[in-house]
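Listed next: structures, encoded as structure tokens.
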Structure P
Amino acid sequence: MNKKPLGYAALFVAIALLPFLGVYPIFAMKVMCYALFACAFNLLIGFTGLLSFGHAAFLGAAAYAAGHALKVWGFPPLLGIAFGTLMAALAGLVFGLLAIRRSGIYFSMITLALAQMLFFYFLQAPFTGGEDGLQSVPRGSVLGINLENDTALYYLVLAIFVFGFWLIYRTVHSPFGQVLTSIRENEARATSLGYDAARFKLMAFVLSAGLAGLAGATKTLVLGFATLTDAIWTTSGLVILMTLVGGMGTMVGPIVGALVIIALENKIGDLGQWLAGVTGIQWFTGLGESVSLVTGLIFILCVLAFRRGLVGEAGALVERFRKPGNAR
């Protein structure tokens, strides 16, 4: 019996109980949005072998599209999220048609260039608010439930996150997912077996873009705004970091990576104050202003010591002790 689905179910039950354990709902929802973003990116790099340097474009496109639809057009929340997701998928289709023609670093640089073009469009477009961003996006209500209540919104975001995770899981464990894995391992052999590698990679790219858009649209609903930070190239780097820290090619790894990175961004100032009080070294009080430095050091540490990420290394350690020769 495959125990992994039971483990995932237990994980989601634990997440559902977080509001009752005193966890701040906005923080937990932000982590879930970025975790879904990282899972979408992992579908592309971990299971298809395509490294995109411009995935923030889809997060930002959906964030702005959903925010505009909710605030200006008066769309209900679910329809606004669906609209943002659709816009991200369409952007992914355009990006994919242009980028899939190349491979390796050339593919990565094309996605970066296209993402930067979209970023400068968002900077100048009138509906985005420019550097001020799109502010005061209403949450609305679903089935008569007012989403201004953080707890009600939390469970809607959890449902969206579970749906996105389930879709990725089903994709990876489907015949389509097996073809993607074969393309990642040996594209020439997959082509020799009769598979149209370019078409499969394009489909994976569009699906990944759409799921990244689902995360971006949901994040706009949670935070009530969309800004240029959602579409800037550093956010693309951030999702790469989340995936690598957690464990590329694993299902849970991106979730762990997102939790680690978002927790650092939000709590590193408190950590610095605590370290300064314990050690008496006042330098630690400036950690809150050095988030990039700390995340960079974590990235270097993972590359040097945890190349399979936290979840990947933990899984390898468990397998090592399961071997008969290592049993005690």
Structure Q
Amino acid sequence: MNMHTYAVPHFLTIDQFQPREFQELLSSSQQMRWLSKKTQPLTGQTVVLLFEKPSLRTRVTFEVAVRRLGGWPVLLGREDERLGDRESIPDMARNLSLWVDGIVARVFSHAALNELATFSTVPVVNALSDYEHPCQALADLITLADVWEGFGDRTVVYVGDWNNVSRSLWKACTLVGLNFRAVCPAQYGPAADEQVNWSSDPKDVAGADAIYTDTWASMGQEQELETRRRVFEPYQVNEQLLSQTGKPTLFMHCLPAHRGLEVTDAVMDSERSLVFQQAANRLPAEMAVLISLLERSNEGTHQEGRAGVLGRPGYFDHHSVAQRKLRV
């Protein structure tokens, strides 16, 4: 896994991966579904779960993942409190690094997540930010690998508001050779510098092997819902839209779904819907991410021979890096 300039391994964005590395993580994730409950590679390790946003799938699956792997999850955060409100993010990262072996953070700001990772000496996992949702994309690709023998000549079309979920999905599809296209209303599509193949015409779902959608108004955009409802109405994933693909097309959604808005009951509950398989695959995907990061972190500490204060790996290195940053 390409960790860029960070001194410890983190999982912050799909951009970190080369195709081979991402494929290896996909394979590891699939294998997690058959991992014996007696195999507990995180025994004795503690992972803090930090939540700024409400959560069902992310909170439950990460807590279950840590426990199933033998670790101890610590839930932290309130929905009305954001990173940096009570104390600075660097100070928070420094403190948590003294006590835990990993940090899972579901946050509003990707910039805040990057700051947390910069000052942390333990792995940080992006459980969702305003920029990306990489754990969801990993689960999505596992799901498609389950139903397709290969990704060659397959096309995934994302319909709706371009956001963190679609961005991670696009990047993940690119890494495995899946064709990707977005269909979004004008002014709600990808930025020009993202170089995504996209259209504002709903008819451009033609040829889709899978259609993926998400809520029209993400958390923090609720005040825009009425305006967005009018703009996005032609982009509702319903039976009429699916009929325009010209083939039997699968349906995907990261959930929670707003039935009657971005998708109809008839599509959500149909045999072509993969939404609950996606939700199920969040667990093995997150198990694989945790094992990969914490094992890499522990191996690095062992090779360097630095136990640190109170047994926390890398404390002295962390302290010197932090002091250099403060002088900049």
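Structure data summary
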| read-out | value |
| --- | --- |
| Structure from which 14.8 was derived, mean count of other Cβ atoms within 10 Å over residues 136-143, options P, Q | P |
| Origin of the value 0.35, where FRET efficiency 1/(1 + (r/R0)^6) of positions 48 and 120 (r between Cβ atoms, R0 = 25 Å, to 0.05) was derived from one of P, Q | P |
| If relative contact order in percent (Cα under 8 Å, 6 or more apart) is computed and equals 19, the structure in P, Q | Q |
| When mean count of other Cβ atoms within 10 Å over residues 88-95 is computed for each of P, Q, the largest belongs to | P |
| If helix-only ellipticity at 222 nm (-39500 (n - 2.57) for each DSSP H run of 4 or more, over all residues; to 500) is computed and equals -12500, the structure in P, Q | Q |
| Winner on mean count of other Cβ atoms within 10 Å over residues 16-23 once structures P, Q are ranked, highest first | Q |
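Laboratory data are not the source of any read-out in this text; all were calculated from the coordinates shown. Please read all numbers here as calculations on a predicted model, not as lab measurements. Cβ atoms are built from the backbone, for glycine too; each structure is taken alone.
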